[in-house]
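Trainee: In the part that follows, the structures are each spelled out as structure tokens.
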Structure P
């Protein structure tokens, strides 16, 4: 009978080998692959119309050391009060730009997106205890997240939702003291994005389900230890109190309800708030996830817990109502489905892990990450292809003055690139709906009223419109207006009698 060499045994047990086994392990390799996928997904998504006004608001807060509580970017809202519900995330966005320019913004975008997907992988791993199945769960989060990956504060909200689910799971399954991290999380969340209210509802679902203990077929409700439940209740009370740590108090807490219940124009006209098309690719994917989950329950291959059923129901309702909330469905459904599929695939065995193939894959992935990161020139081209960059240059060099009426989608860029020209409207749909401007603008843009009425009311001197806008074709037919500038993205129109430059 042969025996292992003592030298080989000592080499395998050496500290260096153990460190290498941790660094170049199979789970780390999968996490790096997810980072590659995230970067490849967002590398061409640098420009989002709302990114610019978030960036400008962050600059204002950074330079003035004060949080604006009224509109300072538009001349139409008459300094209407606003809710600074994203001020902390906006400050972080500007900080990335200040210290890294466009490349710094893109780096942080890639970092946050990668962290979101990898954190989802960790969440699914905890739920399923199967790293291979957890990777599939992370892919689901990525799939549904592609609808909303952008340089916007909502990314922080999604990341904090995953963090909350991690804390709730750890608090329930390991140590209830994890629950006491929730107040800190919510104090941060309410100052970053209005989705904090979703986090409160999720925590409430866990608390509500903890009072029930039953089994109806494969539907179960897990019994919670009374001490664990009391700690969760205390943590939630502290979390609600933490929500008041914001610039405007109760108004900021109530803001999400106002958005969902009262902003009908914004909901009806902004594409990301539209209902999900169930016959589209993502709609079919959502139905497939639900079908898979309920089939596993129907054939008794897996149980479904009461809190999980409520989370799936809420996530489905949100995604079906508003396409932008598909990522919320993915975050809620992925760990549940991962747990249900945990026995369907052989789990990770550390003893069978092979360092060098993992190292080669990780090294190759890092090279891909380096090569995939867009250059500053590439980022500038993305900006120019989507925004009225050259039209703004024309406005400045031609010294156009007076009130400007601008395309809704151009407003954010104008706030950043031409702050000397207050905008007519921009992506901050809330303040424009509250002030009545959004209703007026939509009626004008959709040719539901006399085009001159709105222009005369606000004394408009020139218009900056999209090349595809119906008004860009209609206004030149009116004797008062003519095209002063036009390119593939935008059209600048001026009053014919104003003395502004003629068409170029």
Structure Q
């Protein structure tokens, strides 16, 4: 057999001003051919699971590309065509395609990036079996479902089961190739735009939905069950929550059971719709509460400026509040400001500098201009900004934050990077010589993924409702393309 194993992933925030071009893919890790195989080998990423399945099969492994970019604005047409084209060209002569996609990619002129890729692949190779792994934040579409053999999504957020779900869907499609099963899919899309801050799979309501998905997979003929929380920070027709089951049509009643299971999961999500919507509170009040806590580490989440969902990661609102209210022994990860890093590298370790930090990026979608915060501090550490993930999410992946500086402003230390990176692994602190377990306040520009590395570390966790294009305040965002009515944008939305 000749098996294609490839990755092409991006979570697109249509409200983000950050452009997703080829250079942005290169920052996170863009590999072609044999380099793609080497980059994925030994990791816990889906493509590694796919390659292991192909190797066990004794197949020739084709790895045209492994491409992922940190979430941001629309993927440029050039980048999309280059990377999608690599997969389409690589599939020629293959007997099977195993794809690691995201499910929330939007490019210039293409609203459904994954669906369009799969449509083109199916048009070129009508008989090609295709397995697809998708992110829990996938905005599922009919085009995706119609143009693959079987698809599956992660059951964890933070995403610590990527390898396992890829192995599961890969085996399903391999069994189909062998004629052992006949996969069919049934899915539902309730009118629910749930917020990612409320989609943690250790919390209600997602925990209950995931538990039910596992129970459904125990039924005869049910091969996979997925609940997609969806990605709400994109204005497209199909943004939002969905459910899908894969069944073996060879088993009597399995297809009907899959249809009923998808509907039951959608009903369960809809019944919990109010708990999928975050309730904000004043920033100053939350920082004041943090000041009263005695035991740390205390995790402070600047979730509205999380580049892991497409934010600029240079908004200073929450940082200013922490400094103004006198919190001491604080470490911030990470602030994106390549210009400030360059100035610090030019000055050298030990230098005292006064400079405007952050606020370099305007955010037209939320009617905000960049507002730097001028601070005086000491350059404590300068590092290349690289580390290898040791935690349970993206395990084994090499991270490149670009030239990085540790800047101390009184009792606050800021890790300032040249590339965007969401802090979900302890390595982001350790690379600058900090021990996060010994710091009272860990201020993270993150949302839920921080739990992968820091979940067991924090004694308390507080969400700081600052500013940014990953806001959980729907009133700041303008939706024009999304299907309507949809909850909570439309209180009158109904299901079914």
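Trainee: Of the structures labelled P, Q, one was used to calculate Kirkwood radius over Cα pairs in Å, for residues 15-230 alone, giving 19.6. Name it.
Mentor: Numbers: P: 19.6; Q: 17.8.
Value 19.6 for Kirkwood radius over Cα pairs in Å, for residues 15-230 alone corresponds to P out of P, Q.
Trainee: Computing FRET efficiency 1/(1 + (r/R0)^6) of positions 71 and 279 (r between Cβ atoms, R0 = 41 Å, to 0.05) gives 0.95 for which of P, Q? Show your work: numbers first, answer last.
Mentor: Values: P: 0.55; Q: 0.95.
It was calculated from structure Q.
Trainee: Just checking, which of P, Q has the largest value of distance in nm of label points 7 Å out along Cα→Cβ at positions 63 and 207?
Mentor: Values: P: 4.3; Q: 3.8.
Max of distance in nm of label points 7 Å out along Cα→Cβ at positions 63 and 207: P.
Trainee: Using the calculated result 70, 51, 40 for Cα extents along the principal axes in Å, pick out the matching structure from P, Q.
Mentor: Numbers: P: 102, 53, 47; Q: 70, 51, 40.
Value 70, 51, 40 for Cα extents along the principal axes in Å corresponds to Q out of P, Q.
Trainee: Taking distance in nm of label points 7 Å out along Cα→Cβ at positions 95 and 407 from the coordinates of each of P, Q, which one would give 5.7?
Mentor: Numbers: P: 3.4; Q: 5.7.
Corresponding structure: Q.
Trainee: State the single structure among P, Q that was used to calculate distance in nm of label points 7 Å out along Cα→Cβ at positions 31 and 55, giving 1.2.
Mentor: On the way: P: 3.1; Q: 1.2.
Answer by label: Q.
Trainee: Thinking of P, Q, which structure, once Kirkwood radius over Cα pairs in Å, for residues 143-342 alone is computed, gives back 19.5?
Mentor: Numbers: P: 17.9; Q: 19.5.
The value was obtained from structure Q.
Trainee: Which of P, Q yields -8000 for helix-only ellipticity at 222 nm (-39500 (n - 2.57) for each DSSP H run of 4 or more, over all residues; to 500), as computed? Before the final figure, lay out the partial values.
Mentor: Numbers: P: -19000; Q: -8000.
Working through the options, I get structure Q.
Every read-out reported here was derived from the displayed coordinates using simple, explicitly stated rules and does not represent laboratory data. What you see is a predicted model; the values in this text were computed from it and never measured. Cβ atoms are built from the backbone, for glycine too; each structure is taken alone.
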